[in-house]
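What follows draws every value from the coordinates through simple rules; no lab data is involved. Note that the coordinates shown come from a computational prediction; the quantities given were computed from them, not determined experimentally.
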Structure I
């Protein structure tokens, strides 16, 4: 089969022939249709994640068709359309798994990092890491929902806000353009925060009720006039901006960090304690969370905006993503 591999940290991806993998016990072989390129693929490209072995096939936003099932597979059949996200499997026995919180598994597998991912014509995944893709969904549009989508939807539905509450989305790029759509369809007063007047029409076309141009006005003052945000979803890795926005939270407000930055977020306890505010992080979700995300997206008409490129152009596609040349998401089609 054709696959795109990272042969060593810091080296360009290589498009080459490799053997088709075979599914083991409890695993399925997936004929890949689409695989999104995520910023987290940088972990493989640059060797930034501990324990990666090379060569490695990246990719954790995968949609495809089950081509073969291994021994012991009970709930999935050949021909089913499935997706695989960041969460590539769990151990079932650690404390988090015993509590049913599989995304926090201490021995969890990460698709495209712990095992080969979807930059290929075929890949293998454990049955318990599969999400069913609803009929009629475009594979290229469904793929980003398995990482960017589940991260925004899953964090928002667990953030404690009720319909009608003010939810602010910081950034309207790859994560943010989905977060705005999910927030609006879930019934929140949705406020998009970004820079530049030219993004106002885009934000409103995605469903935002309000747009705050952070170059032209103080976002904390703007949110305070609305009574403060019940939730701020920080979809961009800008720790300085996040630190400033904490004061835009209302009573019991929660700042949820989705974009990873190595710089610290600076916040005083006195900014949090009096009004019960909090700052937290959120990973993506397990296979069932991904399935919920896909179903809700289809039901509500939420769509990822994607730029499609063929598998053999993975190196070029990665550069488009990492240099922020794509407006939203880049997806490899197979």
Structure II
């Protein structure tokens, strides 16, 4: 027979405990990542970095010119695109033992993303114009979504239904439905898009390009570019430059960070007003920026891949909308894409 005290204790145990007011209302049940993989594109390796200490735990050899990376939903495998071997390799975790290979064909900076159901990885294959779906369980090609015109970046929108793909041949952004395995539409652009991030409602997409000291906003429904967010380069570093803003990442509903690879700074911008909030100069040719998911606390933490000095950097957008560096981990040469581990 259950006593009154046992009943009350059981009822209390079912009430969720919210330690952080900022976390109230968050629906994700995923734990905050403790570690992250980063692909070192110029020394044939993947580094495992501890996010608490910002130290490299270990470096794994994978083969020449690795680029895309994704960790499976169960955390038991990681997929790595090894481009000089024209394949995606699967490694078991935590021992990082190779367990399978999927041939892709000729590759060039092909991004990889895990599908929402966790059953496939999607590879944006530049040379074939396809987004390739690989079955995680069998490690075999399951399907190809064609006519994406030299795809490069492949990334889910925040609503989790459609995948957006940058197209490099006929420049634009493709929208695909990975469940139906079909191309929904291609939005043509007059510029070559680099990286992608989105407004929370997925109505606007943001991207950088070449030769421009700024980044663009596009209306997804109309396919029209509506804004150019343009900012003065650092003093003494204003000559025309091909490689400018590369990685972009939305950190809040209004604030985006953009990494200027060529001029070595990261900017925080309020996209609702266009105001440059802060600029972080303690970086070295920053390429990719990636928000750390499922965070607690008042600031918003993100990672910066510094190809200039071979480091993975932890930074924060503070509650006062300032950028703060929290530490750098020395990894391999030209670190770029990352994948988180719980």
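Worth pointing out:
- Read-out Rg/Rh (Cα atoms, Kirkwood Rh), for residues 162-289 alone, computed value 0.98, structure in I, II: II
- Label whose coordinates, when helix-only ellipticity at 222 nm (-39500 (n - 2.57) for each DSSP H run of 4 or more, over all residues; to 500) is calculated, return -6000 (choices I, II): I
- Identity of the structure behind 14 (criterion: relative contact order in percent (Cα under 8 Å, 6 or more apart), calculated), options I, II: II
- Ranked by Kirkwood radius over Cα pairs in Å, for residues 90-217 alone, structures I, II are led by I, which has the greatest value.
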